[in-house]
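K.L.:
Listed below are the structures to be examined.
Derivation of every value follows stated rules applied to the coordinates shown; laboratory data play no part. Quick caveat: nothing in here was measured; it's all calculated off a predicted structure. Cβ atoms are built from the backbone, for glycine too; each structure is taken alone.
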Structure P
Amino acid sequence: MGKFPISYFYHFAMKQILTIIILAHSIWLYSQKWDHIFGTTNYKEAFADVLECYDKGYLVSGWYQQYDGNWIIKTDLNGNLLWDKIITHNEYEVGDGEVEQNKSGEIVFARYLNFPEGGQWPLVVKLDSCGNKLWCRVYIDDEYMHGWFEDVILFDNGDVLALGKLFTTESYNERIFLWYIDSNGNLIWRRSYASKENHPLVLERTGFVIHKFGNDYIINGWCAYPYPGNPGTGYVRPFFIGIDSLFEEKWILPFGINDSIMGDANSIIPLNDSVFMGVGFVWGDNSKQNSLYMFFNDEGEELGYTQITNEDIGPDIQANIPTSIARVNDSLFVASTYFGPEDYGNPFGELIIDTAGNIYNLESRPNTTGISKLIKTYDNKYVIGCTYKHPNNNKDIYLYKINDSLQHDTVYPGSYTYDSLCPFQIQSGTIDITDCLLVTNVGEVPSPKEYYASLNKVQIKAYPNPVNGNQITFELQNTKHHKNISLMCFNVFGKKVYSEMVYPYQGESKVKVENWQVGIYMALVYSGNTVVGLVKFVVR
């Protein structure tokens with residue numbers, strides 16, 4: 001059964017949003033400590049993502065229970081709320097997910113739309129610099145059961161790269177996919193990675209985060225991979241996939257096969273131009289989870305690893321798992337980690353460590369739960385987002401800022417300008433995606449290799465063909481990818497009868513042919529001295 005129309009709740013919801021809780025304890029207010037709780041009375045919210053914006057404010061994404069939707073919160077540099085948007089559907093649940101912003105101020109959100117009868121399907125919503133919806137797409141593929149997006153990159157030209165999963169009932173042949181979507185929401189290509197067809201020993205796989213390092217990309221996650229000599233039984237391994245600038249798979253790395261490592265990879269940080277440190281956990285001998293830091297190069301070769309055991313942190317610690325990491329200086333790192341006396345459900349905190357696994361400082365954050373994300377800010381501090389759990393079991397979004405001593409930062413005085421790329425003052429409200437376009441022919445899109453190969457050519461069509469009048473039109477595609485372009489027409493004897501310059505992004509050319517002799521002609525498109533497109537046509 002569908003919900004009531006969004007407008008039914010609008011005034012009620014706006015009153016609640018205006019009374020958002022942005023406090024934890026009264027002492028925090030008096031000390032001007034940099035931390036905030038965002039939530040509404042009698043509803044549960046949960047953190048999903050945080051990023052620093054071009055104006056040094058922050059965008060936060062999370063779950064909003066009241067509307068079964070995703071909550072996007074914009075704050076100033078001190079974490080105070082400036083505006084918020086709730087992405088919601090009139091009938092279906094909108095999953096909480098990842099948010100990104102580019103230099104133009106555009107915002108993209110990616111996760112899933114939950115169809116009660118048809119499962120979850122990948123969803124992406126793009127907003128302009130004022131927080132208004134530009135477009136929305138749901139990608140449905142009949143070859144699969146369901147799927148969703150795990151991570152997203154928004155390029156400065158407005159294009160979107162999304163990492164996601166698709167599931168089938170028959171096998172685990174494919175699960176990790178990339179979707180490339182242009183700035184107008186058109187699906188350009190889709191490709192699976194680490195497939196069983198190409199890697200028979202990978203029995204199962206999943207990817208959580210895609211990172212861009214220079215011109216290349218690395219995905220981290222986990223896979224099921226056997227011990228050497230026992231190909232039929234898979235064990236969960238930390239997993240990395242290297243991808244080149246044209247989105248071709250370079251290598252896969254199921255980490256620690258020869259060392260019998262079983263665990264997961266949650267993030268990656270570069271140590272230099274060619275060496276990376278993976279961040280994750282390993283199951284210890286006592287079936288407890290311990291932090292695992294994995295070293296590998298840009299060729300997908302293992303270079304070693306180090307662990308931080310529960311005993312390294314304290315005698316009562318039963319689990320410790322890092323989720324994200326940032327560099328403090330040339331030798332030290334700060335890792336957002338959940339650790340504590342329970343096997344599961346411990347609060348988050350931070351550890352200052354080095355690559356050898358030595359701990360230099362640590363701090364626990366009571367009453368935190370869910371997932372966390374740590375980012376380094378413009379002023380060399382750290383903002384962490386997670387979920388705050390109240391004594392009555394209600395949950396809200398928690399955002400706090402610390403320095404490299406792991407102490408809470410204090411608020412910055414002064415007046416600042418925000419959202420300068422929007423000519424208007426941004427208003428809080430809901431974003432209704434009930435009219436979201438359902439894309440159902442996903443299986444027909446090309447692979448990256450097919451798509452980028454097509455860009456080497458200028459596709460040219462001629463109409464009307466044959467020409468019955470005195471003019472022919474040439475339709476041109478992909479001219480934006482070429483330089484020094486020209487269009488030339490030749491008769492059947494190879495004599496040039498027409499020539500003109502073609503400009504990048506030019507889409508067509510109209511040519512007068514009333515004085516041409518009847519016969520067969522060929523139009524050639526040159527990029528420099530290379531023919532990149534041709535079409536035959538007839539003049540009658």
Structure Q
Amino acid sequence: MEIERNFIHDIIDEDLAIDPEIKIHTRFPPEPNGYLHIGSAKAIMINYQVAKKYNGKFNLRYDDTNPAKEDNEYVEAIYKDLNWLGATPDGGIFYGSDYFDKCYEFAIKLIRDGKAFVCDLTAEEMREYRGTLTQPGKNSPYRDRSVEENLALFERMKNGEFPDGSHTLRAKIDMASPNMNMRDPAIYRIVHTDHHRQGNKWCIYPLYDYAHPIQDALEGITHSLCSLEFENHRPLYEWVINNIGFEKKPKQREFARLNVTNTVMSKRYLRYLVENNMVDGWDDPRLPTLCALRRRGYTPASIFDFVTRAGVSKADSLVDIGLLEHCIREELNTTALRRICIQKPIKVVVTNYPEDKVEYFEVSNNPQNPEAGTRKVAFTRELYIDADDFAEVPPPKFFRLKPDGEVRCMGAYIIRCNEIVKNDDGSIAEIRCTADLETANGNPVDGRKVKGTIHWLSAKYSEETTLMLYDKLFTIENVGDIPEDKTYNDYLNPNSLQKLEGCRIEPCLKDAQSGEKFQFVRVGYFCKDSKYENTFNRIVGLKDSFPKK
């Protein structure tokens with residue numbers, strides 16, 4: 001896929017014009033406390049494609065500096081998602097925790113240089129001292145401790161002599177700064193929790209704003225590309241780089257996050273849904289996580305196409321989820337094999353067709369791709385058609401099967417409805433029809449016109465399956481517009497999943513592989529589920545309302 005130009009490329013071109021010897025190096029730094037989502041895909045794409053465009057390197061670095069919610073499950077899931085997207089971290093795989101010793105050494109340097117101090121204020125007191133957007137903060141009473149006292153206290157923090165929250169190490173910058181992030185931010189805190197890789201080696205952990213620029217500099221990252229929420233953190237990023245004294249200085253630049261209609265990107269809320277069993281795990285196909293999109297049937301190409309069309313800019317925007325659906329629909333229209341599925345089966349008995357006869361009709365595997373060839377579908381006396389293709393009392397302009405009406409069985413005979421047999425409860429047991437056996441390969445010999453065509457399957461030569469019909473998880477288009485007295489839960493879509501059991505499919509679909517994708521004729525695009533046997537997930541319907549360019 002061609003890499004479309006954006007403002008980040010302009011920045012890099014300007015840097016290369018000044019220093020043509022720069023070897024472009026980017027990174028993706030996920031925190032392993034949950035699964036990646038489609039917003040993560042945008043960050044991955046930007047960093048990976050920048051490295052690719054400029055023949056540079058791309059790193060994966062786990063931001064595992066907060067041990068409380070991190071887990072190796074997420075580490076493995078993140079790596080799997082990157083590989084699935086095709087964003088190979090050719091620059092290497094790293095962990096923020098690999099740099100804990102260096103972060104500690106640099107903290108000692110800042111203390112010795114009089115640029116960091118140990119503070120005894122509680123979190124609440126720190127907030128009070130911090131000031132507001134219109135009022136400057138005030139210095140901590142511990143700000144002027146001597147270098148020797150700060151070194152001794154920091155050593156005791158490292159040795160585990162103090163409880164959580166009792167002390168922090170803070171950068172000494174400017175409590176009157178108009179940028180709240182520069183008001184003596186905490187750079188180390190005490191956390192007596194085992195780390196998923198470091199065990200109990202550490203009980204003090206560096207904060208992201210301090211650790212991240214150090215990690216970038218040590219790895220030789222040239223451009224630290226991150227979402228717009230970190231723009232106000234950039235001065236602190238540069239303060240850390242400059243005051244530690246790195247010769248090669250990475251450059252942080254920001255882009256707008258990906259916001260999608262009817263979708264929540266909050267990892268905290270996604271975790272809430274999973275942990276409260278409100279969805280079927282992190283890979284529930286209604287979620288925006290990459291593992292969920294993969295299970296539902298989306299492809300890396302469709303996701304990258306979506307992110308590319310959504311654009312890379314510095315302006316926040318809300319992207320219609322219909323664009324994502326359009327991207328996968330456009331791809332599958334040319335690649336997915338066609339198969340027949342009856343969602344709500346009604347039995348049809350062709351009374352003038354021999355009971356023991358089986359006839360095979362040839363149908364296309366994909367009309368958009370002649371090279372996909374054809375297959376044979378069995379026609380027998382007893383068939384299944386979809387309940388939606390029959391109306392006992394038809395509405396106006398109903399061109400499907402109705403009493404005394406005729407339709408074409410797709411690729412086969414024209415049939416006429418002669419009789420409706422009902423169960424005791426009034427439901428339809430079967431529809432009895434006759435076939436015009438002269439219409440297998442053409443129109444009626446008497447020239448009559450039959451407008452309707454329906455899909456069908458042999459009752460004997462078809463298999464049962466379950467269809468999972470997924471819809472948007474939230475009823476509100478912009479989740480950012482939720483009123484203060486409401487929560488995400490108030491806008492969960494009660495109809496986001498419809499489970500259809502007892503559906504009928506072609507026999508060949510019984511052996512479909514997990515993740516294999518098909519167009520079920522006149523129904524939609526479906527993917528064989530990876531979690532449950534004999535189940536197909538609807539990726540997207542056939543109708544595309546998204547405007548074409």
Structure R
Amino acid sequence: MAKNFKCWPPQWPQNLNYPDRPVHMFLEDTAQRVPNRIAIHFGGMVLTYGELKTLVDRFATALAGLGVQKGERFAIHLPNMPQFAIAYYAVMKIGGVFTPLSPLLSPREVTHQLKDSGAKNLLSLDLLYPGIASVMPETPVERIISTSIGDCYNGVIAPIKPLGKLPVPDTLDMVELIKNNQPNPPAVDIDVNKDLAHLAYTGGTTGVSKGVMLTHKNVVSNTVQFGCWFNGAQLDVQADKVELVYPPGVDPEKDRPVARDKETALVVVPWFHAMGTIGYLNNMVSGGTTMVVFPRFDPTEYIEAVNKFSATTLGGAPQLYVPLVNMPGFEKYNLSKIKLIASGAAPLPLTVLDSMRKSFSSSVVIEAYGLTECSMGATCNPPIPELTKVGSVGMPVFDTECKVVDPNTGKDLPPGQEGEICIKGPQVMGGYWNRPEATAEVLKDGWLYTGDIGKEDEDGYFFITDRKKDMIIYKGYNVYPRELEEILFTHPAVEMCAVVGKPDVQSGEFPVAFVKLKAGQQAAAEDLIEFVNKQVAAYKKLREVFFKDVIPVSGAGKVLKRELRDEIVKK
């Protein structure tokens with residue numbers, strides 16, 4: 001089935017020119033183009049793009065001096081902070097392979113990822129490392145480097161930000177390595193089509209995490225796909241730089257949602273997640289965007305930063321927006337400068353989307369879709385209000401195809417019918433690290449079989465119904481949790497919810513809901529069950545509701561349904 005261009009944004013190119021360059025060239029280009037533009041705001045600390053490049057080069061020199069070789073896996077175990085960006089681009093520059101370690105992982109999970117990846121190198125935070133130090137002898141790690149949030153602040157600001165530096169025995173100090181090395185790292189020859197840039201692990205919400213192999217070509221392709229999706233430009237790839245090319249008469253600042261070297265973004269999406277590394281680090285650096293970086297999410301701090309820093313773009317998972325729109329006094333904030341708001345990683349409840357459209361009336365609010373196995377993203381709504389479809393994750397971006405197949409037969413399905421979403425494009429992974437059988441299950445004839453259930457409409461927009469593995473089978477009927485969750489979200493007392501299947505001898509499994517109520521609201525389980533069940537067919541009816549203070553989510557913002565299922569089994 002040919003790609004549907006019926007609603008393709010006018011004047012947007014249908015295909016891109018892709019640079020055959022390694023990932024770190026994003027920073028090299030921007031630092032050369034706008035060296036004095038602010039790259040990072042972090043709790044009062046400011047780095048320009050020129051300064052960021054110098055720090056990257058110093059750290060790259062240090063890593064090479066320590067003996068870090070091309071192809072070695074380098075694990076970064078940090079929250080969002082300047083040292084993360086410095087280390088990431090330094091690893092890229094010397095041909096290392098970035099493998100992210102979420103600070104939320106347990107010691108057991110850290111052990112698995114370090115052993116599975118064969119990582120010899122680890123960069124960790126002074127506050128986090130003591131929690132995993134005991135398992136280091138079980139891993140192949142040979143070099144441990146530590147850093148601190150306190151390293152970002154000088155003595156003058158210390159009384160306001162009392163974040164001291166904790167001693168971390170038997171580790172190298174990142175600041176000392178940067179200070180004691182010059183910005184002249186050795187040149188490393190990188191084959192962008194073969195050499196790995198990332199070994200990024202899947203979230204593990206449905207089982208043991210697998211390492212996703214992404215080349216420099218994968219990462220660069222996906223970065224420019226989404227960068228050009230938002231700025232509507234074509235790429236002119238030259239020997240020493242990449243220029244943006246617009247149709248005659250187009251003013252990038254007036255006629256496009258975002259413009260190169262002009263935007264300021266609030267960045268709270270974790271860089272250790274695929275959406276963070278591609279969308280909120282590489283994409284931002286490539287576009288010369290000023291990043292206001294947060295190590296954690298605080299709704300009040302975040303929304304007040306909009307005006308404090310004159311932010312123009314926001315982005316994140318639904319778990320970012322749900323507490324924002326439910327904040328007391330949220331309506332008093334002036335959000336008129338925000339031009340673009342993106343949501344991904346998990347479905348955005350329609351009621352929350354509606355609230356966002358009302359609150360951010362001058363913004364384009366869009367949903368996108370992807371997964372780690374395609375670097376980050378595959379589809380996105382056009383950043384044009386009249387082309388954005390509510391409830392849709394948009395259309396396949398440049399040079400990307402999507403299709404829907406029958407989960408049982410693999411047969412292609414026509415528009416309107418639900419099945420498994422499959423993706424083909426330059427951003428699709430090479431496979432799972434050391435897992436040929438698992439790779440063969442999801443990569444077939446160049447297509448990535450995602451395990452996500454959805455449909456395509458007649459206009460070429462895609463809609464995600466649910467995860468195939470989250471689907472509940474009740475007496476042979478397929479029940480999709482998201483449909484029930486969308487109904488629950490319309491109840492005035494519900495802030496967050498998740499529906500999973502409860503094992504049952506007679507029916508196989510039946511739907512139950514976990515619910516977090518809004519502050520000051522009350523609702524009985526029976527009321528919520530009745531509220532949902534009067535709107536669905538009999539086989540979809542909720543049978544139980546469990547109230548929780550917190551619905552568990554991963555660092556990427558996805559609800560951890562496996563934990564909820566385990567909780568049911570224990571009950």
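K.L.:
Quick check: 69, 60, 54 is what I get for Cα extents along the principal axes in Å, calculated from one of P, Q, R. Which structure matches?
P.N.:
R
K.L.:
Right, next: Kindly point out which one of P, Q, R the value 55, 49, 45 was derived from, the read-out being Cα extents along the principal axes in Å, for residues 69-380 alone.
P.N.:
The correct label is R.
K.L.:
Same structure again: Give the label, chosen from P, Q, R, of the structure having the highest value of FRET efficiency 1/(1 + (r/R0)^6) of positions 45 and 397 (r between Cβ atoms, R0 = 35 Å, to 0.05).
P.N.:
P
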